[in-house]
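Please treat every number below as a calculation from the coordinates, not as lab data. Small disclaimer: the values here were computed from a predicted structure and weren't measured. Cβ atoms are built from the backbone, for glycine too; each structure is taken alone.
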Structure 1
Amino acid sequence: MDYDLIIIGAGAAGLSAAIYAGRSLLNTLIIEKAAYGGRINDTASVINYPGFTNISGRDIVKEFRKHASVYETNKFSYGTVEKLIKGKDSIKVVTKRKREFTAKAVIIASGTFSKVINAKGEMEYTGRGVSYCSTCDADNFLNKDIHILGSGDLALDEADYLSNFCNSITMIIIHDENIFDGNAQAFEKIKRNPKIKFIWNHKISEIIGNEKCVKQLELENLKTGQKNVVASDGIFIFAGMSPNSNFVEGFLELDKDGFIKTDKYMNTSVSGVFAAGDIRDKVLRQIVTAASDGAIASVFAERYIRNRGL
């Protein structure tokens, strides 16, 4: 047996799980495929995590990672997990480079990624005017006139942030006027921002540009079907999130959208495999709820190992 516990993903859920695993003296491997902290790194300002009235996503990740690294039983590794295989008393984790690790229990905290809207031109202009990350790309749109698609918490927060860089922002929202998906206080704040205006009941049907960058958007009225073209220097798409769960399709029970089903103890449909954070089928996806999930998953993973004498 290589490890007591393997944690897949090092965002808020994974690092929280690692902290609790360290306190339980579990020999633990944390596997991250990209950047520690995951999508938290894309958050310009975190204002709803207890103890921090305003902290950047990257700075809070540094604190999480520093805390998880205190425990000598925690080992960190980069890799992309390709599949899990259940044995009698162990779970094998196989990475893309065909490295194999075994553990007594596994916590999946692989998080989510930005949804694409499958508009014509979206993939062609990604990185050339189409973006899914404001902190990554905001300075590319200094004094530009841009659009944002979405009306959830992320879209509202990022509109507020991007207004510090852009000349103007037009939010494209699929709902009727003043119907939105995010926090009411955040919506009221951006409504008062003179740089931000709204187009209601529309979707993007095509993203148009030249060989270098985005120049126009074709919008479709969802009530009339009428289409019109508007000038745009860029489009930020915040249309929701998809789960990083493809590597457990057919292995774990997932909901219709691909999120992992768990009980309140973070148990999945396979004994010894737990899930935590945004990858779960849950009602609220925030840093604080991900950290809570990670703590619960780690505690019950330790109990699973101990109760079975593994």
Structure 2
Amino acid sequence: MPNRINSVFTLEDTLIAYAVGDNGLLLKTVDGGATWQKLAVPTAVNLYSVCFPGQAMVGYACGDRGTLLKTEDEGRSWKPLSAPVTVDLRSIKFPVSPEVGFVAGDRGTVLRTADYGRTWEILPTATEEKIMDIHFPADELTGYAVGLNGTILKTTTGGSVWFSQTGNVNGLVTNTHFTAVHFPADDVVGFATTSSGRVFFTPNGGETWRPLPIDFVLPPLYSLDMRHDTMAGFCVGAQGTVIHTLDGGENWERINSGTTRDLFTIRFFTDGLIGIIGGDELTLLLSRDSGYTWAPATIQV
């Protein structure tokens, strides 16, 4: 049985969202996260990321052992895509349309498609580190990838060239593993979470990164979602951790999640009122008050 929700994706200006997890788990909600229905997929491997670019019809997912999936009918049916690698793929993003997309994973892998997922090109990243998350904030040219051992990469050429920003990180300590990256409004102001319970911030497209002040000790953080104004946002992590900022990360407060299970993903719908958290032991939490209170959602399996 699946035991972990790894990632959630919310569709803009709708109440539709998708979640992926262990052992081929793929869920869909059409009521803002209150109830979830299991979807049939042609795999039983762990799935780590899901993305529906630009429209509700076409979506993609990725997972263990080079698994890539695609749907063209709002998730009712999924077909496997052919990947040129067999490593675990952990993050998939289609920045603008279903035509051009990127997927990242183990051994420094970043792949790019320009033909709706029919073929994938291996991009040169010059790293063998595990990449945990990839993000193209505004277009198909400028993107960021983060991963283990302080890995932060940036491209401004659609992935054909990547350069390291690790040397630009202030306060980086040994064995810092970046777990997620998010540029909420453009490709200039960004945030990244780490397995050491810290949040890093860049105001200038990664020319400099600095740790944000947090007045309490935190376990590993795995995901973050910042609002488009770059001021309000949330991070989630191990042991039921949820933290919240209203001033761009200069001050943080704890939020009671109602659980001590590890939490791996958080996403809000466009209105900023409804939020979803996914985590261990099939945990799905729902907030209807901008993240101040959370309650379990219902999974129909």
Structure 3
Amino acid sequence: MLENTMEISLKVAIIGAGVSGLVAARELLREGHRVVVYEKSNQPGGTWIYDTRVESDPLGLDPKREIVHSSLYSSLRTNLPRHLMGFSDYPFTDRVYGDPRNFPGHEEVLKFLKDFAREFGLTELIRFETEVVRVERFDSGDDDYEWVVESRTSGASDEEEFQAVVVCTGHYAEPIVANLPGIEQWPGKQLHSHNYRVPDPFQNQVGIIEALKLQSKWIARVLSGKAILPSEKEMLVDVEEHYRDMADRGVPKHHTHKVHPHEFEYLDMIADLAGIPPVAERIKEIQKRFLELVLSSGIDRKRYRDEWDPNDI
């Protein structure tokens, strides 16, 4: 890992105050950067904020619809144990807010994230109810580039310049609808899961269902000048080699970003680049056992969260 001993402090904009935005803000602060977080809702938490509202278009195709960010449904529980959802120095297992289960409901996760934001002074960095409508790069001279961020709060627009922008908007707010030939002629009700909240409207109906911290530390060190990225040419060569390797192994392109079953090698690589200790072996063992469990054909998907105890590992 290359390292520069001269520290750099940048003015950084973070778009989104969900899990990724919060941890990015914390790591950037720890590296001495000046941080502003834009969040269009009135609280931190991102996709973990439950909203009873649904969009006017059940499939989410109408571009004029009022977009509802949340995709949570009322009874949702985590599909990961809380042992794997905390941060290395701020574990979820040490904090209980009313739901002590290993796989808690979404309310528990939101309370944990709000505590995380308060604990590390992130809440005061967030500009709530502020939507980013434009990000544009411009040449600031001296072979350097900066960014202008245009935001809107209560109808009023504002522009501010930054030296770096971190996009943490997630990808769960925009429904992705499959292109199924003939589906527009189907007379039944069509609903994207993004707009599902409670089961009551579907009682007695038959339906068809179609099937972050390590990166933040690394990014913060890169922006501080403590870690140096490869050149653009080197990165493009690496991408081309990756695609050639996939083609040789017969792996389809839509698996380009699939990490499993090499997630542990990936995590160790990121930790090395960030210059921090790797993920604890016990956490790796819990993750490994969890993946074996959920990928096994004999799993009872309705009961495994209550029957499997990660503390046994």
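To test your reading of the models, identify which of 1, 2, 3 gives 10.8 for mean count of other Cβ atoms within 10 Å over residues 221-228 when calculated. Could you put the intermediate results ahead of the total?
Numbers: 1: 10.8; 2: 21.5; 3: 18.6.
Going label by label, the one that fits is 1.
With FRET efficiency 1/(1 + (r/R0)^6) of positions 13 and 189 (r between Cβ atoms, R0 = 25 Å, to 0.05) computed per structure, which member of 1, 2, 3 shows the largest figure?
Details: 1: 0.30; 2: 0.60; 3: 0.05.
With respect to FRET efficiency 1/(1 + (r/R0)^6) of positions 13 and 189 (r between Cβ atoms, R0 = 25 Å, to 0.05), the highest-scoring structure among 1, 2, 3 is 2.
Out of 1, 2, 3, which structure matches -6500 when helix-only ellipticity at 222 nm (-39500 (n - 2.57) for each DSSP H run of 4 or more, over all residues; to 500) is calculated? Write out the running numbers ahead of the final one.
Numbers: 1: -6500; 2: 0; 3: -8500.
Among 1, 2, 3, the structure yielding -6500 for helix-only ellipticity at 222 nm (-39500 (n - 2.57) for each DSSP H run of 4 or more, over all residues; to 500) is 1.
With volume of the Cα convex hull per residue in Å³, for residues 181-236 alone derived from the coordinates and found to be 215, which of 1, 2, 3 does the value describe? Mind showing how you got there, number by number?
On the way: 1: 104; 2: 72; 3: 215.
The read-out comes from structure 3.
Which of 1, 2, 3 yields 63, 53, 29 for Cα extents along the principal axes in Å, for residues 141-276 alone, as computed?
Values: 1: 53, 36, 33; 2: 44, 36, 23; 3: 63, 53, 29.
Label of the originating structure: 3.
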